[in-house]
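Below you'll find the structures, each written out as C-alpha cells.
Every number here is computed from the coordinates shown, using simple stated rules; none is lab data. Keep in mind that this is a model prediction, so the values were computed, not measured. Cβ atoms are built from the backbone, for glycine too; each structure is taken alone.
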Structure I
Amino acid sequence: MSFSTNNNLDYTIPELQYTLNELYDSTEKVAYLTFDDGPSTKETEKILDILNKENIKATFFVIGKKVKEQPNIVKRAYEEGHYIANHGYSHNNSELYKNSQTFISEIKNTDLEISKAIGVDNYHSQIFRFPNGYIAPIYKSQKKQMLTELYKIGYSYIDWNCLNKDSEIKYSNSQLLNNLKQSCKNKNTLVILMHDTGDVNNSSEVLLDSITYLKNEGYTFKNFYEQIQ
C-alpha cells in the first residue's frame, strides 16, 4: 500500500506493521514482555536469568550507546532466543528528532552496534520503539514526520498496552505488580512495557510474580520473532 507524502515521495508501509497492529485483535491470551532502555549491568542479566528459568522469550528494545558499552549482555540475550529490537542510539529526543538524517542515523548506528555485539552482519532489527512511545504527546509532530522515514528504511514500530510503571516514580514491588494487573484488565493481547535499567525501580524483583500472575490468568508468552518469520 503506497501513500503520497507532501513532497510527492511515495513510501510503502511494511507488511510487518499491519501484522503488529493486528496483534491486538487476537482472541488468544498472549503476553509479550518487552524491556526498554538497556542493556544495563544492574538489571538485564537478572531479568535474563528469570526468563531462562521460566523458559520465556522476551523482546529487548536496546539503546545503541548502551549496546556499545555492554555487548556481551546483548549477545547473551540474542543467543538465548530473545528478540533484539531498536530503541535508537541516544534516547535523546532533541537529537533523535533533529532532522531525518539524525533519526535514520540513530537507528542504523544502533543496528550496527547490535551486529557487532551478536556477531551477525548487517543486522536489521525491523521493529523500532519510539522513546516515550509514538502515542505520547511529546514531540508528536516530529514523530509523525519520522514515521514516514521509518517506513522508508523497512522498519515498523510498536508501543504497548500494558505496563507496571517502573520508570515513573518509586513503587513497592506489590505496587508494581498491582499496576500491571490494573493495566492488563480485559485485554487478550498484552504488549507489556518494563525497563531493564533499574533507574527508578527494579523490575527484576517483581518479574517472577508478574509471570506467575499472567500464567494463572491464562496467558502464554511470545516475542516478535513469530511475526517476522
Structure II
Amino acid sequence: MSDKSVQVGGMILGMVGTNCFYVFDENRVDEDGKVHVIFFDPADRGKLIYDKLTEKNFVIDIILLTHGHFDHIAGAEELKKLSGAKLYCHEKEMAMLSDPYLNLGDYFGCRVGKVKADGYYRDGDIIEAAGLSCKLIATPGHTSGGCCYYFEDDGILISGDTLFEESVGRTDFPTSSTSELMRSIKERLFVLPDDTIVYPGHGGVTTIGHEKIYNRYVI
C-alpha cells in the first residue's frame, strides 16, 4: 500500500448492523481546514452521519452505493440533502432504490421512501473524488447490480454484501444468483492482491488472502 495517509473510517447503523464506511486522505486539507471524503452506503440516520462527520471537520464529496437494499440506503436521501453530495450506484441498481419489493423494505417491514440516484457507473469506471481514485468492480450475485469499489493504490476494497469475513452475501432475494456471486468473488475479487484489505457491508474487516484460504462458502 503506497499511501498510509489514506484512511477508512466507519460507523455501524440500522436494524441489521450495516457498516457505513468513508475513505479520505488525511493529508489533503482544503483552504477551510476541511478533509473531503467518499461515503459508502448510508444505512440509516442521515443526519447523524452528517453531524458526526461535520464534527470531525469532514466534507462529503460523493456518496456511493454497493447495492440498493434498504439496509444500505435508508439514510441516503437525508444525507444527500444535508451534505449537498450526489449519490451514485451501478447502472443495474437504479430501479431497486425506490422499489420496496426489490430493496427488501417490504420483506423486512422497513420502507425507506424513494431514494433517487443522481447518476450511475458501469463496470470498470474510475471514480475520482475527495482527491482519491477508485474503480467500480461489478460483482453481481447478491443483487444484479451489486458492486465493489477498489482503491488500487491504497490496497482497499469496499465490498458491500458481496464478500464478508469468512462468509458471502445471501442469494435468496430478488435479482440474486448464487452462481453469479461465486463467479464474481473468484473471478473479480480473488484476483486482487492478497494483502488487499476488505471492508464489508456487515461484520469484521478481512483481507483477500485470508478469504481465499478460509472462506468455506466460496465453492
Work out which structure the value 38, 36, 20 belongs to, where Cα extents along the principal axes in Å, for residues 112-191 alone was derived from one of I, II. II
Out of I, II, choose the structure whose coordinates give FRET efficiency 1/(1 + (r/R0)^6) of positions 104 and 200 (r between Cβ atoms, R0 = 30 Å, to 0.05) equal to 0.95 when calculated. II
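Out of I, II, which structure matches 124 when volume of the Cα convex hull per residue in Å³ is calculated? Each step should come with its number before you reach the end.
Numbers: I: 124; II: 104.
Of the structures listed, the value fits I.
I have -12500 for helix-only ellipticity at 222 nm (-39500 (n - 2.57) for each DSSP H run of 4 or more, over all residues; to 500), calculated from one of the structures I, II. Which structure is it? Working shown, then result.
Numbers: I: -12500; II: -4500.
Among I, II, the structure yielding -12500 for helix-only ellipticity at 222 nm (-39500 (n - 2.57) for each DSSP H run of 4 or more, over all residues; to 500) is I.
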With relative contact order in percent (Cα under 8 Å, 6 or more apart) computed for every candidate in I, II, 30 is reproduced by structure I
Here FRET efficiency 1/(1 + (r/R0)^6) of positions 32 and 120 (r between Cβ atoms, R0 = 25 Å, to 0.05) has been calculated and equals 0.25, so which of I, II was it run on? II
